[in-house]
1. Of the structures labelled P, Q, one was used to calculate Cα Rg over 2.2 N^0.38 Å, for residues 41-168 alone, giving 1.21. Name it.
2. Determine which structure produced the value -19000 for helix-only ellipticity at 222 nm (-39500 (n - 2.57) for each DSSP H run of 4 or more, over all residues; to 500), calculated from the coordinates; the candidates are P, Q.
3. Out of P, Q, which one gives 0.65 for FRET efficiency 1/(1 + (r/R0)^6) of positions 17 and 209 (r between Cβ atoms, R0 = 25 Å, to 0.05) as computed from the coordinates?
Structure P
Amino acid sequence: MKKTILITGTSSGIGKASVLEFAKNGWNVAATQRTPEKETAFNTIQNVKLYALDVTQPESIQNALEAIKKDFGTINVVLNNAGFGVDGAFEAMSDEVVQKQFDTNVFGLMRVTREAIKLMREQGGGTIIQISSMGGKITFPLYSIYHATKFAVEGFTESLQYELAQFNIKLKIVEPGPIKTEFYGSSRQFIKPDYTTAYDNFITKFEKAAQAAMKEAEGPEVVAKTIYKAATDGSKRMRYAVGKPGPMLLNLRKILSDSIFFKMIKTAYKL
């Protein structure tokens, strides 16, 4: 019997690449988006079905899971991929901006996870894969609230795995490094003070170095392959780092002191 995966945030980037990767490997894929009626890329793929799901709306999540279970009978894997990034000077970020970032990246992920647990506990097990980031373990300038959400995902998932092991529910965390997606393009939300120029020089230096680094970034397909591995390797491994130089930086963070690591980041961005 074919296995089924539910994937959130499939309109572009890692989510879309993951749909194609799992479908290619013979899985049933429940691809979810806020506006699935706009999607055309999956129309010719027989084992992919689209569903409306907004991670900020609990009823939307419940309705989607009920429909998917009805169509496919079970959900073996849930991939929490929906998210976006806000960067810029924290001083200029309103409560609304911070709340929106957390509502999608943290609370939305938690909402989907909660509903997945109910379903998987009753069916005797499953796997929940959270898309975190290397930014859930290390930090870079101007990404304070994005890092805060990913650090939260890491802690939430690591703690949750203890209580879910008894139900044969595995939790996995995928930690991408820089990846060429709309995260750095049209979906980016950059916040800059309009009442002071105090941050201008810092932002200019960081932006120049960050754009240069992104030229070396890999595509979302490499992350999709790692997600497939996490879903199918049968191991108790929790974390999967992917996307150069993410794995290297995560290893360095383990062995370097705070002061040395911070100096390395400042030097890299010429700050």
Structure Q
Amino acid sequence: MTLSFVREILLHVAKSLPAAPQILAKLGRLRLEPDADLGEATSILKVDASLTARILRIANSPAYTSGSPYASLEQALARVGFLEIYRIAGVAAVAQMATQGLGMYGVSGSALRENSLLTALVMEEAARSTEIDPQEAYSAGLLRSTGKVALDGLKRDSQYQSPYDPSSSGDLVEWEGSRAGITNCEAAAFVLTEWRFPSALVSAIGHQYRPDLCPGDRELTHLLNLAAGEADRLGYGLPGEGPYLERSDAKLEAAGVSAQAFEAASAEALRKFALVRSTLG
């Protein structure tokens, strides 16, 4: 298949995926508007009733509230604020997008969701000691496997019957290229561009395995590589990614974070992960 044909199919697959990530993109754009109000956020979220219900369920979990439950989305927004709802919506979006797992990669839905959440939390915490926007970093971590979700949607013939196996399939990127004609990072960049995510986020995810080749914001890209590597080190990695995600002093310097600050961020992210992971089901 030619690259243009693969992208045409990916566009069709992207349209069939849950609307939650696209809603998250709209919320992200709204977050940057100085005169945005909660009414606009409510209208965006209510486009998808299932997402609204999931957000309320997560917001009412012990991980996010210890008081009386929120009876409505409007009440939740008023009490916890836009940024917290944005974070909760991100968790809900990933949970909605990764319900069935990835047959092409032999990855369960729970493993994919946990990897996304832990990477996002490491990103958010580590970004606080840098010039990187913590919310954008959080989103990049959540959405880093969008390309794998999209490529899994392409598995329609016998060439995808055997899932990726690091012990026998070889290099992940080469395997993806031979099976789909495109890598998961390239697929993610294409889909996230179609969904109108910020170019810096798209570029970071598109170059997450090789941040040194990123033409744009290399700080965000290097931080994503480091955060995904930390999730892998903590036992929540995805098959075949480890060789691309090794930590180095050069990567830490390029991300603008010290080793000490990154370790502290990892510890805090793991603490939050233990509280929030139960909401992913």
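1. Numbers: P: 1.17; Q: 1.21.
Label of the originating structure: Q.
2. Working: P: -14000; Q: -19000.
Of the options listed, only Q reproduces it.
3. Values: P: 0.40; Q: 0.65.
Computing FRET efficiency 1/(1 + (r/R0)^6) of positions 17 and 209 (r between Cβ atoms, R0 = 25 Å, to 0.05) on every structure in P, Q gives 0.65 only for Q.
Each value in this text was obtained by applying a stated rule to the coordinates, not by laboratory testing. The model shown is predicted, which means the values in this text are computed figures rather than measured ones. Cβ atoms are built from the backbone, for glycine too; each structure is taken alone.
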